[in-house]
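Every read-out reported here was derived from the displayed coordinates using simple, explicitly stated rules and does not represent laboratory data. Keep in mind that this is a model prediction, so the values were computed, not measured. Cβ atoms are built from the backbone, for glycine too; each structure is taken alone.
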Structure 1
Amino acid sequence: MARINLLPWREEYRREKKQEFLTQLAGVCILAALICYGWMQSVDNAIASQRERNAILDNEIKLLSKKVEEIQRLKKERRELLDRMRVIQDLEGKRSIIVHYFDEFAKAVPDGVYITSLKRSGNVFSIVGVSESNNRISSFMRQLDASDWFSDPNLKSVKALSGSDDEEGQATFAMDLKAVLPDSGENKDG
């Protein structure tokens, strides 16, 4: 039997397989490097694209913020104008109220009562006057209390005048009363 030496052939086969393995390994490494590079480029492009979109959104947000500030400023101006209009309408509507107060006051003053001083502080009138009798002061207070424009007449003092015969039975008085608006719903009983 002939002896065949297979070692060089096996060695050659191993070298070829090793070469083939290294080639495949290099190919896989190159392919992996290309895939990593492609993936990194894809991620970088996605990040750049997202940054561009974020920049666009930031610009739009700034524009909308300016518009919101403008709208808030306009709403504030509108509120101020409406408040001014309301004040003007109230002033125009209440312009004739003082006339009603004096008209009601003149109607309430009975004969024999003379007013010497009338002062107003807010909604309170302070009255000083002279009356021929206490009954006339009482009548005056009842008429003021019955009026829609006045409430809570409060007699502070009554002093009898002494002196000449002309002043006999006369008295000075001081009184406070509240001014009300008939349609304000303010209760006359306080």
Structure 2
Amino acid sequence: MNPLALSDVIPIAEYEKQREKRRKQAMELRNRRRAQLGDKVTLEFENRDTLIYQVQEMMRAEQLQSLDAINEELETYNDLLPRAGELSATLFIQITNDAELRKWLPIFTKLDGNLYLQVGKDKLLAEFEPGRTEENRTAAVHYIKFVLSAAQAKMLRTAPAKFVIDLKDYPAETPVGDNLRKELVSDLT
């Protein structure tokens, strides 16, 4: 995928006029690109469109107007853009109260090494962005990638596929549904 560039975003004033329509389109796209693993972990797969929306929303929220600030935001989000043979996702740990946080965040420190995409018989471990987990706690948001060989990318088109969390205290899996499969195959081509 081509990197995000200044030409991909519009000024905040123009974005405000289009925001409701763009927001609706972005939410529909995100719904097609989502995998829910149990009741606490969600993967949302990123592509150019989801990331352009995120940049526009950050520009709006932080009132970014200078070219340097906007370019910095674009650089940050370019790191999340999937490269050739990659799927890129934002992983959300959805916990809403302190007691649940204290219980689950230490368990989720073990997600790295125990989350994978299974395509046919191949298990592709998620590659986690470093620095977001410590010994007894982890961030509620992670950026992950799955790297597929050309054969695995081709196999994803038709082979059974699922996302799996293989933790003793939080086992979860979900099949790759038809809508998500179409989106992910598109990312890989």
Exercise. Given structures 1, 2, which gives the highest value for mean count of other Cβ atoms within 10 Å over residues 50-57?
Worked result: 2
For this session: Of the structures 1, 2, report the one carrying the highest value of mean count of other Cβ atoms within 10 Å over residues 26-33.
Result: 2
Exercise. One of 1, 2 was used to calculate helix-only ellipticity at 222 nm (-39500 (n - 2.57) for each DSSP H run of 4 or more, over all residues; to 500), giving -21500; which?
Worked result: 1
For this session: Assuming 10.0 is mean count of other Cβ atoms within 10 Å over residues 58-65 as calculated from a single structure, say which of 1, 2 it is.
Result: 1
Seminar exercise, completed: Computing semi-axes √(5λ) of the Cα gyration tensor in Å for each of 1, 2, the value 29, 22, 15 comes from structure 2
Problem set entry | Comparison of 1, 2 by relative contact order in percent (Cα under 8 Å, 6 or more apart) - largest value held by | 2
